[in-house]
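What follows is a set of structures to go through.
Each reported figure results from applying straightforward, stated rules to the coordinates on display, with no laboratory input. Everything numeric in this text was worked out from a predicted model, so none of it was measured. Cβ atoms are built from the backbone, for glycine too; each structure is taken alone.
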Structure I
Amino acid sequence: MRFFTLLINIAILILLSSCANKNKEPQGKIIVKYGNEYLLEEDIIKKLPKFNSQTDSINYVNSLIDAWLEQKLFFDEAKIKITDSSKICRKIEDYRKNLYVNEYLNNHVYNSINDKVSRDEIEEYYNKYLDNYKLSNTYVKAHYMTILDPKASHYYEYETVRKSSLEDEKELIDYCIGTGRKVYFLKDWIELDDFLEIIHYQGDINGFSQNQNFVNYVYDDMRYLVKIDEIITEGDTMPLELAETLIYQVIMKNRKDSKYQQVKNELKTNAINSGKLVIN
């Protein structure tokens, strides 16, 4: 029955540990008592994050109490309705075995794997599997200037931004000192949709290209002068800058898979040699 109790606890994903004492009431302020189990004030306090308002805190406490009680109510009802627990016991045993295996792999097998991946390894993998790295979205590198006076004529500023590039960062920053202008640079690839949200652009995005790469508009009493420096679109090959994190993950997975197969083969051979494993 203890195994059965454990499975129910796992399935419900109970958020709090209960303070149960069937012989006497526990020390501390009791918030809820259900049968011989108690939810104490100190248990709730341990789970409380920081809140911006008292309402948020009260709602969170109520949800914790409800989750604690919900598990108790359903478990008692389940014990009445479910009379054959053999299937559940098998699941628990499988779960217990998987816990042991995962603990062993993570702490005695995978922990010996070198997690350093050189730039050369990443580039070699990237060049070998270029077709695997196609963009599903449009990405840009860009910079833009904001001006506090949206109604004035700003031809000079327009031309300054339109003719500039990411390499002109220092010059543009100096140009904005002591004025109502500010300049921003996004030198790493960013999804176009995310960039447009940052700059509050609500116009037609179909015009963005390498040849049509400058726009100006007013948003919330601020004029924006935006220069798209580089753009890569859906279907293009993903730049190494974007692919390297994914490639690192693939290389590490391959190392883990290789180590797993090595250890599995060793264990299998040992089991055969000892007579523990017999394959007919």
Structure II
Amino acid sequence: MEDILKVEHLDKDYPSFSLKNVSFAVKPGQIMGFIGRNGAGKTTTLKSIMNLIHYQNGKITVFGKDMTENELENKQRIGFALSELNYYPNKTIRQIMKVTKKFYKNFDEKKFEEVSKLFDLNLDKKLEELSSGMKVKYSVAVALSHKAELLILDEPTSGLDPVSRDEVLDIFREIVKNGDRAILFSTHITSDLDKCATGITYIHDGSIIYTGTKEDFVKSYLFVKDKTKNKKLQNEYISSKELEDHIEGLIDVSKKGVFEKAGIKPVEPDLEQIMVYLERSKSNESFTL
């Protein structure tokens, strides 16, 4: 199956930050969650994919075609949205749509109105009057109306209430269910990825430390909650912290037998637990008050 998006050996240097050899791919039918701490390089990577910033080295291929050489053609097939819509705040959604449709040769205004109705999106509201959830739905409505096959979204669920987030995730699942579209979205809300992602790409300090299926990522680790506070096992953790009544932390799945032998039963972690404790291990966070 040909990749819809392929990023190869991407390098981008800033005075205080660099993307280093960033490589990953997104396949048709996939919802790829792009995770990492704030400042890890998620937005820089997404902007590089869309050719909005210049990068020093690397190659980006979309729909089997080099993005730099085929930018205008490829962008007809991509729906892209940064974390916050802030252009034309005093214009209504209908007015903004009239401008937006001129950029897409396949834009279907009737389809846009149908999807907007499905999303309960009031086209006569000004952009500044929309909630964060409605702005996300507007971006998705535009993407569906010009038949986008790849959606690239930066923090699309940030700031949404739980009901709106759940609605947006349902929309994502619906978009990819036929297997001919894909979604790449960055987020720090890992619970969203527990619900809808099929793949995970994890960036730390400008470098990819994992890309692959969510299932394989989660199965690589186990979570431990040790109420016996066995200090002899301290070095077996990837990272851990001691709380008032227990020690908890993340371990490699290969360490399962060590803890079971000590009478402790590790369990499958969620994505938040994995990310929190991997980040703690890499930053060696400790606090003295």
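Of note:
- For distance in nm of label points 7 Å out along Cα→Cβ at positions 238 and 270 computed as 3.8, the structure of I, II it came from: I
- Origin of the value -15500, where helix-only ellipticity at 222 nm (-39500 (n - 2.57) for each DSSP H run of 4 or more, over all residues; to 500) was derived from one of I, II: I
- Origin of the value 29.6, 83, where Rg and Dmax of the Cα atoms in Å, for residues 38-165 alone was derived from one of I, II: I
- Structures compared: I, II; top value of Rg/Rh (Cα atoms, Kirkwood Rh), i.e. the largest, recorded for I.
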